[in-house]
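What follows draws every value from the coordinates through simple rules; no lab data is involved. If you're wondering where the values come from, they're calculated on a predicted model, not measured in any experiment. Cβ atoms are built from the backbone, for glycine too; each structure is taken alone.
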Structure P
Amino acid sequence: MKVVCVGGGPGGLYLAILLKRQDPSHDITVHERCAEGATYGWGVTYWRGLLDRLHALDPESARAVEDASVRWDQGVAHIGDRLTRQPGDTGHGIGRHRLLKILADRARELGVRVEFESGVGADAVPDADLVVAADGVHSALRTAHADHHGTRLTEGRNPYIWLGTTKVFDAFTFAFAETEHGWIWAYGYPYDDEHSTCVVECAPGTLAGLGLDAADEGEGLALLEKLFAGILDGHPLLAGSSAGAPSAGSASASSAGSASAASSGAGARWLRFRTVTNRSWHHGNTVLLGDAAHTTHYSIGAGTTLALEDAMCLADALGTHSSVPAALADYGARRRAELLSAQSAARHSAQWYEHLPRYIGLPPHRMFALLGQRHSPLLPYVPPQLYYGLDRAVGRLEVLRRLKRWAGPRAARALQGRRS
């Protein structure tokens, strides 16, 4: 089978790896319009479940990804001058540039042709049995048949900016700073031994009130460094990825989660998140993958994971079905169903931040608890104090249920022993 993949992001590269492992005779080319080593963004996050699946499907690249990742098992929230720290699931961070290099090297090792500075437009797609549109949220291949795909793009309310910093956080860090124009907040997480990602978000009125919408890059960064001095410890915020970032309008710079990373590698800009959905994921022998097919709000940190899971599902469908059309139909149906929970969580997470004043006055430990529950569809409709109490009560009941299940057989055996 001849496969052409348009877009050299994690999803496209991993699909090429999986297909080559299935059948080394596949003729696979990945076209990436940017130069090798030039990528937008900073670090990406993932969780242990994804790493386990990577190890099962391609142990070689999984080991390299794990070795290049940093880990944390705590969350920290700075709310004004208040602080709370809580244990959590183990998270992983890896530099996007490093992840792409690992996957590209592994793909080439298996015989995939990875062609950089090789742009492919909708009117010039090479002839192939399968064409994979992995060209981002602004996908040219998808846009050419938008009516068929039923593409819908919805823009969020809050502006955000994707930055880096030389401050290496020791946990997934949230910081909420109050200003005379409203609250502004940051999410920070490490991705190597020298850098962290730092995403800043606020309401539109806060952005305008602080003058960040009109400030030049230096002025904007200086103000943000002042607002978040408590977590940066004197370290600077960085606008241009050290890996070198292409124009935000390019296919590879079009990820909905990180598109703000740059303008020609030298800056960042405030954006509003674009949620992409599609009714149909394929047209003829062309199939959508990753951000071309779907996006989920960056606050749940799932963009890269979902793109890799797309690749896993598509490779499985192609290996299971005897025809490409049947495989593409199966892949689209399965992934649309699997994404429902993530899309719901992302939608409610974004809304939680859009209604931050509803929660920000709670004691830090309670506010942090609701921050962890922001994916719940009930939270917007229940008073925060009541929801917190209900959540605690449900948690205690679940502990009692587990204890009862664990103790039940033992208690029954003990009682039987006494009777005998």
Structure Q
Amino acid sequence: MAAVFLAPFYLLCNAYIIYWMLRWLQAAAPVLGTGVGLVPVLAVYGFLMVSLLTSFLVRRYPARRYLKKISDQWLGSFAYILGITLLLDGGHRLLGLTKLADTWLYSKAGMAVTGTVAAVGMAAVVVYGIRHAKKISLTRYQVRIPKEYRAGNGSRLKIALLADLHLGSSVGKVQVKQMVELVNQCEPDLVVIAGDLFDNDFSSIEDPEGMARLLAGMKSRLGTWACWGNHDINERILAGFTFPVPGGVCVDPRFDGFLEQAKIHMMNDDLLLMDESFYLAGRKDPQRIEKTGETRKTPKELLEGVDRSLPVIVIDHQPKQLRQLAAAGADLDLSGHTHNGQVFPGNLLLKLMWKNPCGVKKIGGMYSVVTSGAGFWGPGLRVGTDNEVVLLETEFT
């Protein structure tokens, strides 16, 4: 219910933005900043402001899908608008204490120019973020594990790592087609999806059968294996906060049907000997099991009994318990979840929260590999980060 308690703060922030927006319009475009001209300006802003609520209340598709797209983009734009407005206001007040307070900068013309530059800058950042979020790049990493690999060419395993697809209102067939093409270009031995295939609502996926057929087209010698993420469950979300669903949390059976059609093997605290050469384990997500009432094994319980002379690879949506996994015998932990912050400056703040926010890091004798994700959550923006498919070339010595 945090969204309910934060609602007054959200309204105050919007009132603050509107105040400065009107001051700018009155200086730069009086026809829009006063009188009848205010009506369309406030109508458009009001529609965007309440889009978070309308996309939550409207349950019928496809109307809900379109409203969700609008509200997600607004949420990302609102964060940048508020941040830049606060910076400008703070700078305006500080400079007002200096001799600059009596210069052109503090005139009506100065307000018009400064506000216009800020508005154009904000619009440019948002447009760039939207366009960049539609592109998926290929990131290559190499790790070396001091163990024998008995199958294949005897020394190398190519793993295509994806995570955080968030299939739904924002991520559709265009992005999935890009993912599949990049994966197939890599010619991997194994494809791994480290959680969050879905975006909390199976019904939000447009043409799920077509989407599943695209994913089934990923080609690899050992198939596609995945674990669940915290968003792989049906929930109602308002501005990023979850609300209780009538009748309790629903583990939608359509998820399983989709995965079967997409030829994705889901691992639920499972451990398998693959190719008689290495172990592959898939962990349950800690946040998901809190809502479903399940339990999950500790790293020690999950990897108990493995032959440590063989490589041990773990799929775990959230890059947590890294030292415990290393101590339990894991050589490689494949994760997502962090999105590398998704938008600047989130990618800088993330380093304070995660031992490995993104990339490759050695933890004890184990490599942690975290991808920023092939899709995105919430705002369809990528600023300072990338959507990616990771090709992990694992060499055994």
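Quick check on the output: 0.00 is FRET efficiency 1/(1 + (r/R0)^6) of positions 98 and 274 (r between Cβ atoms, R0 = 30 Å, to 0.05), derived from one of P, Q. Which one produced it?
Q
Structures P, Q were shown, and mean projected area of the Cα convex hull in nm², for residues 82-177 alone at 12.2 was computed from Q.
When FRET efficiency 1/(1 + (r/R0)^6) of positions 162 and 338 (r between Cβ atoms, R0 = 30 Å, to 0.05) is computed for each of P, Q, the one that comes out at 0.70 is P.
Could you figure out which one of P, Q the value 25, 23, 11 for semi-axes √(5λ) of the Cα gyration tensor in Å, for residues 170-305 alone was computed from? Source structure for this number: Q.
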